[in-house]
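The structures considered in this document are given below.
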Structure 1
Amino acid sequence: MTEYVLIPGADGRAWYWHRVVPELRARGHEAIAVDLPEDNTADLAAYTDAVIDQLDAAPGRLVVVAQSLAGFIAPLVCQRIPVERLILVNAMVPAPGESPGEWWGNTGHPQARRASALRDGRDPDAAFDPLVDFFHDVPPEITSEALAIGPPGGPSEALFTDPWPLSGWPDVPTRFLQGRDDRFFPLEFQRRVVAERLGVPVEPLPGGHLVALARPEQLTDWICG
């Protein structure tokens, strides 16, 4: 049996994975979705501690699955505890010494997102709208549930200024899954960044940025594949 550790993105709430957890358990695995700190002073080390503190003392075979911003956190978890595999989903890939706040400009994200909007016929100068950029392919009832929970606390200010401390990627087999319809991290942008920084193939799958909410069965199939 494999135990999947599911780390959310900037939202920080285990709820993000609530549709994937039962899918993994139905396939005979264990799954734990973790919550990230709400402390505005929490740095990368505190986020890493928070993930590890929510795991079993003797975890067995662990596979870490990281969404979006958790691409900065999951490798630090893999350096601290034995992990069989790391799966990144629509994730940020850090460079040594780079903070999450620096990642956007260093990777050319604003330009790539604007170019993607132009190609899709959307307003490239429109302000970020979570309903348009994140929830566009999420079922309405799940979107309503997310909105009813209320806005997340979001990542801490300290996190965005904390340099990523590793000198290179941890020695753990890594896969990268990317939604074809992700409006926030466009597929071609991710292909370039992942090739430059990680050197593994990007595996395109159906769905946008919040694929765990939009297509949990399909995402689980890919995770277990």
Structure 2
Amino acid sequence: MRILLVEDDETLAHGIADVLRREKFAVDVARNGEDGLHLGETEAFDAAVLDLGLPKIEGTAVLREWRRKGRTMPVLILTARDGWSDKVEGFKAGADDFLTKPFRIEEVVMRLRALIRRSRGHAETRIQCGPLVFDSQLGVFELDGLPLRLTALEWRILAGLTLRKEHVVERRDIVERAYEGDAEVDSNSLEVIVARLRRKIGHGMIETVRGRGYRLTADGHDPSGA
């Protein structure tokens, strides 16, 4: 899963991005409203963290323009402004959540996970597909009741498939949401990661849909383990 962080405070942006990456998110950082607006309009993100007091273009103006252009990603406003009028303006502009500084970074992570889960239509925090369970609030996977160890890239790809289980996820969408914007993506890297995931969760659970992408399905699970 990929997050857009729009924050002009370099130290704060670096700290937030570091924590989000440790939690296995891919993170793109914009240091002003103009760059944030452009990234939000042209790249695929699962959620955005947006400051209000930004250079060049103010945060609520960025958000209004995203929504005007039809960008539906969940947006968490993270700002030092704590007045009621600021919150009203933020929500009127299209915000999904609002958190004031100072804050606990753990709360940012939990709120982002909840926003992404709900944006994919899941009310329950635990999402199950056959023997695979994704605790979307804690960000952990279990297979047959046991913890599943995944690299950050494996986690992002499997989380994206699980949140849209039983639906085809286009190859391009998987790649856009699994890698940061400046990453160099080899043409075969997705196939390599999918192959590793199949070895970890069972070959039948990730179905290749030729010419389109992949689908995570419980139908491919063999209870016998064969």
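One of 1, 2 was used to calculate helix-only ellipticity at 222 nm (-39500 (n - 2.57) for each DSSP H run of 4 or more, over all residues; to 500), giving -12500; which?
Working: 1: -10000; 2: -12500.
The read-out comes from structure 2.
Which one of 1, 2 has relative contact order in percent (Cα under 8 Å, 6 or more apart), as calculated from the coordinates, equal to 17?
2
Quick check on the output: 0.75 is FRET efficiency 1/(1 + (r/R0)^6) of positions 121 and 201 (r between Cβ atoms, R0 = 35 Å, to 0.05), derived from one of 1, 2. Which one produced it?
Numbers: 1: 0.75; 2: 0.95.
Derived from the structure labelled 1.
Given structures 1, 2, which gives the highest value for distance in nm of label points 7 Å out along Cα→Cβ at positions 73 and 209?
Numbers: 1: 1.7; 2: 2.3.
Largest value of distance in nm of label points 7 Å out along Cα→Cβ at positions 73 and 209: 2.
Out of 1, 2, which structure matches 12.5, 35 when Rg and Dmax of the Cα atoms in Å, for residues 9-96 alone is calculated? Don't jump to the answer; show the numbers that get you there.
Working: 1: 12.7, 38; 2: 12.5, 35.
Comparing all candidates, it corresponds to 2.
One of 1, 2 was used to calculate mean count of other Cβ atoms within 10 Å over residues 25-32, giving 15.0; which?
1
1, 2: which one has mean count of other Cβ atoms within 10 Å over residues 161-168, as calculated, at 18.1? Please list the in-between numbers first.
Values: 1: 14.4; 2: 18.1.
Of the options listed, only 2 reproduces it.
A short reminder: the numbers here are calculations on the coordinates, not readings from a lab. Keep in mind it's a predicted model, so treat the numbers as computed, not measured. Cβ atoms are built from the backbone, for glycine too; each structure is taken alone.
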